[in-house]
Structure I
Amino acid sequence: MSYERVQSYMRDQRIDAWLVFDFRNNNPVMARILGGTRHLTRRVFWLLPAHGEPTLLCHFIDEATFKKLGLPFRSYGTWHAMREMVGELLSPHRRVAMEYSPGGSLPTAGIVDAGTIESIRSLGVEVVTSADLVQIHAADWGPHGLRSHQTAIAHCDRIMREAFDFLAARLRENGSSNEHEVQRFIREQHAAAGLVTDSGPIVAVNANAADCHYEPDEKSHASIRPGDWVLIDQWAKVPGDGSVYGDITWTGFCGRDVPDEHRRVFQAVVAARDAALEAARAGWARSAAGGPTAEGWQLDDAARKVIIDAGHLARIKHRTGHSLSPGTPGAHGIGMNLDNMETHDTRRMMPGTGFTVEPGIYLDGRFGVRNEVNVYVDPVHGPTVTGAMQNEPVLIV
């Protein structure tokens, strides 16, 4: 594995070393470094200096795991020995990055517990956040991640269209359908395509579409009839730790004439989506000219401004998008989120990473609109939408 890119960034940022700490697989960054989740029962440290090769420190009970991986390591037995050996590893370094978020401002980057951070600081080093190091080394898709995502998003795009066609056919045949019936159809199509998912999909009609995380099941679901508004949010991936999810949301109307209010809200959401995409492209152009690239909070602001200007400030319920990265059990990755609402995400848009753009407007008790696309930050071409873009509500007829 090459560490040249992340080490170059560390040197630019005057970071002496990156220390990744894991206890019983509680740090997904360690899983990415090790190439998947391993059976680890004791504390593990992985240290990457700004110059040179990494060193791994584990308990001797976990030695067999690392022997199988062919990784060089040192082992300890007692907590006294562990602390002494960690001190030896850190002795040449003064500024060390860890999965830590100053002030708890970025929870997705604040993985290491406060006690461990205190322990490392007591050894005389300054601890800084590894948030952008994680993006460069652990959130990077790599060739396999990109191929897996392209496969997943192609299937998700196709299945989305087929799901709306399935619903239209049920309405023509029976006069009605229900959320769970459509949900089951999508799950069956995921399985037939060889895709896996941790949950979902969301199929939500009318007022249920205003509940961002509403999910029907066999016992609790609503009927779908002509004149209804339907939101479908599905996410799935090719099996494997290195795979990246496809994650998309579309909306449609059961009829030929979309109500004016629904159409206006839909158009505002699409405009917000496009504003975030334009801000991402502008950030890429700035960085290509030697300036600063876009940060997550800026992309969120670009989308939310459109929604606020359209008069829907009180109807925003969530950030504009989340990271997509390999090695996570669900669709939410460990890189930059498009967020200046729930958190102030100052992580930079990095080449080789990806994210969703999914602004939404939610009218409680009535209906909701969310429109979601996936973006890959191509190292040559910059931020690129990987799948289809919905620009008009689906007419479910």
Structure II
Amino acid sequence: MSEKNVPNVRFEGFSESWEQRKLSNLFKVQSRQVKLEDSESYQLVTVKRRNGGIVSRGMFLGQQILVKSQYRVLSGDFLISKRQVVHGATGIVPKKLDGAVVSNEYLVLRGNNLLNTDFFRIVSERPEMYKLYFLSSYGIDIEKLVFNVKTWMKKSILLPNTIEQSKIETLVCKIDFLIASNQHKLDQLKEVKKLLMQKIFDQEWRFEGFTDPWEQRQLGKIVDERKERSSQGELLSVTMHDGIKKSSTLGKKDNSSDNKSNYKVVCQGDIAYNSMRMWQGASGLSMFNGIVSPAYTVLKIGTSIDGSFLSYLFKRSEMIWMFRTHSQGLTSDTWNLKYPALSKIKIEYPILNEQIRISTFLKNFDQLIASNQQKLDQLKELKKWFMQNMFV
């Protein structure tokens, strides 16, 4: 922020300094009290945390609404949850919820001609506004802070003119739309992958040319435990969702022992898993040679099985349930699955060529998911950059 109170990045044609405005000069508190009728239906709404917007709580008869002090909200009103505002529970009433009612737990505001309320919704996402919400609340427990409207209304923010407000709001909304669209696409792809894995591993769907029955065998017949120990090699970690990673790339503090003489060797193509978290799905196929903590179990893959196929099989909810039932320990904090117990678990698998066909197909689908995740992350970073540079 410069001394002239101008942002780092602006639309062409705007050069004036942003002006300091008291919130009390931008908003008017609305109080449209509703007299509830027992037999009449009312639309109730709530404000979601983390700038999740305003959503319906459903339709209720007046006699079903316990808090009788209710107030009508109109499309374009800005709502603040007095008990959740420090968690980002603010938003604008959409057209579809026009005429809904809220209790006095909510602050209902209407912007004047100095403020584009949609622009202010974006301002409310910024850390600076979160700070104002926090400083205007009182209480001991973060979950029980109560918003002091009068204190907040005395605060000031920097604003451009309404034309520039509208341009900024339009741009950010377009990015928000792209983020939401890509998030929806990513969620759909992940659901499709779940369906594909279910159909493939349940043998409902098979690739053309494969008709041989799947074989059932104990894991101990197709994998062995790798028992070699070494203090030398790249330190690896098994993540819950991203497989095996080099510990140096995870950005975590190295809490490993200085004496690594008892660490276990992992070779490229092995499967390693966290013995105490296998029941949660903490396993992965290693693309690296390295070493892991003694808390891990390392599996050497036999010639009859494709390691990638087996790693996908291990991620199925049915397999994770098997890992859970075979884990030993009194509580989930102490459950562990060592190789002797794992070796007794039975799995079904097809001939090697079909395994490779399945794993190749799923890897290609994972690459599609990763590509969409990368695009989504880039859009989020783009929005973050705009939020940092287009505001004062």
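Rule-based calculations on the coordinates, nothing more; no lab input. Keep in mind that this is a model prediction, so the values were computed, not measured. Cβ atoms are built from the backbone, for glycine too; each structure is taken alone.
Worth pointing out:
- Top of I, II by percent of Cα pairs over 42 Å apart, largest first: II
- Origin of the value 43, 12, 4, where semi-axes √(5λ) of the Cα gyration tensor in Å, for residues 154-201 alone was derived from one of I, II: II
- Given 95 for volume of the Cα convex hull per residue in Å³, for residues 26-137 alone, calculated: source structure among I, II: II
- Distance in nm of label points 7 Å out along Cα→Cβ at positions 178 and 354 from the coordinates reads 3.5; which among I, II: I
- When Kirkwood radius over Cα pairs in Å, for residues 66-193 alone is calculated for each of I, II, the greatest value falls to I.
- Which entry (I, II) yields the derived value 72, 38, 33 for Cα extents along the principal axes in Å, for residues 34-265 alone: I
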